[in-house]
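J.: Scrolling down, you'll hit the structures one after another.
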Structure 1
Amino acid sequence: MRVRLTVGDESATATLADNPTARDFASLLPLTLTMHDLFGLEKPGTLPRALDEGSEAVFTYEVGQLGYWSPGQALAVVYAVDGEGSIPSPGLIPLGTVDAGLETIADGGDSFQLRIEQID
């Protein structure tokens, strides 16, 4: 499934992963989240409820990664990586990958609204 990620009048597109957690995330769409900046690496936003954690977590960051951080019930959009590149336990469950327009989210600032909706 492809989704549109909108900040103001700019948007990005992403493809969701084929796993139980991403399917559960898709069931929440359309959705608007308040996002903020974390460590100059990612933009997290708290989801309205916990997601199914039946998918395998990863412990490394990748630019463009959409992930679920279960301790904070948060969607994370990774827009940069540093030299460390490791995610603490319990890891990030992959939700998908931003295909185009990542700079729209990266440039969103320290606090912004992110609208997420299915496009196909």
Structure 2
Amino acid sequence: MHPAPSRCPVCQSELTVTRLQCASCDTSIEGRFTSGPFGHLSPEYVDFIVTFVRCEGKINRVEQELGLSYPTIRNRLHEVIRALGYEPGKEETVEISVERRNAVLEELEAGRISADEAMRILRGEE
């Protein structure tokens, strides 16, 4: 089976998925469906993402698998990040209230949480 095209071959506009069909029972569903965050990426970018995930995000393993240099892998990763609508290297700001910050620091000082746990909370990871 071939991957679905994401761009119109005539005008290059983004295509919309309007019909889904079950290969097993032949049920069809019609409507307007999104193709998800990766639907508009080129097949090359999707292949890169699959390789990157398979290599657990370890750039040295991606280098070995693709036979490319570290700077090339980093540049490709930045291209994919930009294609997804983000800017590489820019962290999203986590808003944490002064009260929450102070509560976390009190928990840390009292020994109820570890320094690692406090950092994760303050970074917005928990």
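J.: Have a look at 1, 2 and say which one yields 3.0 for distance in nm of label points 7 Å out along Cα→Cβ at positions 21 and 109, as calculated.
T.: Only structure 1 yields this read-out.
J.: If percent of Cα pairs over 19 Å apart computes to 68, which of 1, 2 did it come from?
T.: The read-out was computed on structure 2.
J.: A further question on this structure: If helix-only ellipticity at 222 nm (-39500 (n - 2.57) for each DSSP H run of 4 or more, over all residues; to 500) is computed to be -2500, which of 1, 2 is the source?
T.: Working through the options, I get structure 1.
J.: Given that mean count of other Cβ atoms within 10 Å over residues 5-12, derived from a single structure, equals 16.8, which label among 1, 2 identifies that structure?
T.: Label of the source structure: 1.
J.: Taking relative contact order in percent (Cα under 8 Å, 6 or more apart) from the coordinates of each of 1, 2, which one would give 12?
T.: 2
Bear in mind that the values in this text are calculations on the coordinates, not laboratory data. Quick caveat, the model's predicted, so the values are computed rather than measured. Cβ atoms are built from the backbone, for glycine too; each structure is taken alone.
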